[in-house]
Structure 1
Amino acid sequence: MIQEIEAVFLDLGNTLRKLTQNDEHQAKARQRIVELVGTDESPESFLEKLDQRYKVYRKWAFDTMREAPESELWTRWLAFDFPAERIGPLGTELTYQYRQSMGLRVVVEHGKDVVQTLYDRGYTLGIISNLITTSEIPEWMEADGFTPYFKSVALSSVLGIRKPDPAIYHIAAQNAGVDPSRCAYVGDNLKRDVTGTRAAGFGITIILTSPEALAEATITDENRPDLIIHQITDLLDIFPSSPKVNLDGRFQSSNPADLDQK
């Protein structure tokens, strides 16, 4: 099964990146939000209100497997009591700042090394992630030097559909130019990441989770992944060098017989 995999797709939150607390960073984002919206409420009070409204939006998003455009997120869900004609155009910046108010997202330890090594081994790499922001990920990828490694980036905020809808996986695989059966997906959520990947016909589903979280999880036939790992570096043991790559390092053939001809 492993030798047939040509592409490896990664989730972002709790897989390639993690959320860390940074008081100064978060306070600055909260202040920027109230300035953009134009409210007299304190940043802390207004963010509490946003968090409650966001929970309502999240339930809608989970139930429908849709992601609202950022302008709609704010005019319909988060700041509907402010003039839509003013709030709508600020949606992208407001969403970015709202995400920053939750904390600072950083790459997990050894995350970039793993990405670089998988790329050098000849795998096509991609990202599939549920996100409310359209600007944060492209900016982060460029700033941290990840852009050259990922051929396919499928974000719910851009596509308007969320995991576990199999359509988002199909789009990601199509953009990578790889059949879904030859794709692996690495995520952290047993429900969304396993059921969606399986429905999309991906070859392998891998869940990255801590032993503590795994001990509290309920695994059924429906959400059982093919593999469970506890650190991102385990991927290097799962995906060895591809048997044959072309001149730019991309996968060319998954047929083990090619090894005898190389």
Structure 2
Amino acid sequence: MYAFDFEKPTSVADAVVALKDEDALALGGGQTLIPTLKQRLASPSKLVSLMGIAEMQGVSADGGTLTIGGGTKHAVVAAEAASAYPALAALAGGIGDPAVRNRGTIGGSLANNDPAACYPSAALASGATIVTDKREIAADDYFQGMFTTALDEGEIVTAVKFPIPEAANYQKFEQPASRFALVGVFVAKYADGVRVAVTGASEEGVFRWTEAEEALSGNFSPDAVAGLAASADGMITDLHGSGAYRAHLIGVLTKRAVAAAG
């Protein structure tokens, strides 16, 4: 490690001011940033912790929408979202291990947009709205590729709004050591249709499987996607599995998610 300044503001407004300093970086739970600093892949002059901002904490449900503060830890989402949005709570409860779940935050995960992270699939499948200190961004516009989002420099994810579906489920085929998704599929059924989001599989990051959405919107059952096959083009190939293997898992996990949700 190396020397840097550290600030822990107590309001979003103060955090925004602190992040205007050259080379300052926001620090959420630190599950990605701290290892990055240890490897000297980043060298900010200042870290601005978001963990002391009360207005960015908590889970609340109102009028069919679940709102989660950007600084809310995975373990809190797992516990407090269970009654309103069980599928999202179950997803949060399966992230990493207890140490990760008690430090990592939903805002940090969405800001980082790791191609194998779980939350992006939930946000995209739910048609969530990402709230920042400047604006509100629809999930369909927010995710823009591997580790890439619509966030501007210094913009902070202060909350996420999830429309609560009629039925939903998340299925993850995890990498045993990291517990990241080798492939993860989140299915959410709403009155106006079904949304299916896939994480862990594509070189472009999280994406919607539109063919499955069309089939499931007409018939919400595993049989509706039995004849569909995701394309292996653009899928990740690494030591854990080939692109063709990941494409196959998308179909398998989608059917499992629909069966569990239904």
Structure 3
Amino acid sequence: MTDKWGISRLVLLMESLVTKDLKVRYKRSILGFAWFLLKPLFSMVVYYFVFTKILRFGGAIPHFSLFLLTGLLPWNFFSSSLSATTSSLLDNHRLIRSIYFPRMALPAAEVAANLVHLLLALVVLEAILIIFGHYPGISIVLILPALILLTMMTVGIGMLLSIGNVFYRDVKQFIEVLLLAWFYASPIIYPLDSIGVDIVQSQNLVAILKFNPVSGFMEIMHSIFYAGTWPPLWCWISLGSWSFVLLFIGISVFRKAEPVVVKEL
């Protein structure tokens, strides 16, 4: 089986699955890819109004709306990918039962499809940031390895969720609730360094939030795109550690559970 599914065939399989996903997703859709931008843009408007006009928090951050958008775009990728991967096996149960292929390609393809959207959205984001005077620094070369690490982590978590959802349909509902709490526990709508000073006067809370698997990437995004500076070292340590650990666990669990999953479907 290993020789039959070499690298070239796996690449073709992934290309086919990603293309299929994009076509199905935007079938009879007028705006198409624009929805990937419109959702975070709408959220940006809501959070900007709440945190600048009501809570008076974001007013101290220059171009707070751009700060929000810089975090909302990758979060939209992360949350959309987890939601899609959770049901990826169930949605393709007929294909799984019909022919043999590496089934872990299904959740991986969902993440890859969303990654295409994120890459396009980041190009638009950079253009907007430049218009408002946030010019990219040399640190922008680090966005590629950061995206690779985030994708690895997302695929790992997605594999675990896809397996879990086959046996327990509650997983689909659980992840939606978890993502809501996860969003506010991540430095997306607030600078992480300001928490201990301006919000709760607690360095312990900052340490806890830094342990969040996506905190490192969000800080990298804000540093590279919004501030044009080099991301702190702890971001790479956190993101790298979580990415490799979660991908390893995801692949290991998926391989072990795959035969049982096929029978269950």
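Laboratory data are not the source of any read-out in this text; all were calculated from the coordinates shown. Everything numeric here is computed off the predicted structure, so don't read it as measured data.
State the single structure among 1, 2, 3 that was used to calculate Rg and Dmax of the Cα atoms in Å, giving 18.2, 58. Structure 2 accounts for this read-out. From 1, 2, 3, which structure was helix-only ellipticity at 222 nm (-39500 (n - 2.57) for each DSSP H run of 4 or more, over all residues; to 500) = -11000 calculated on? Derived from 1, not from the others.
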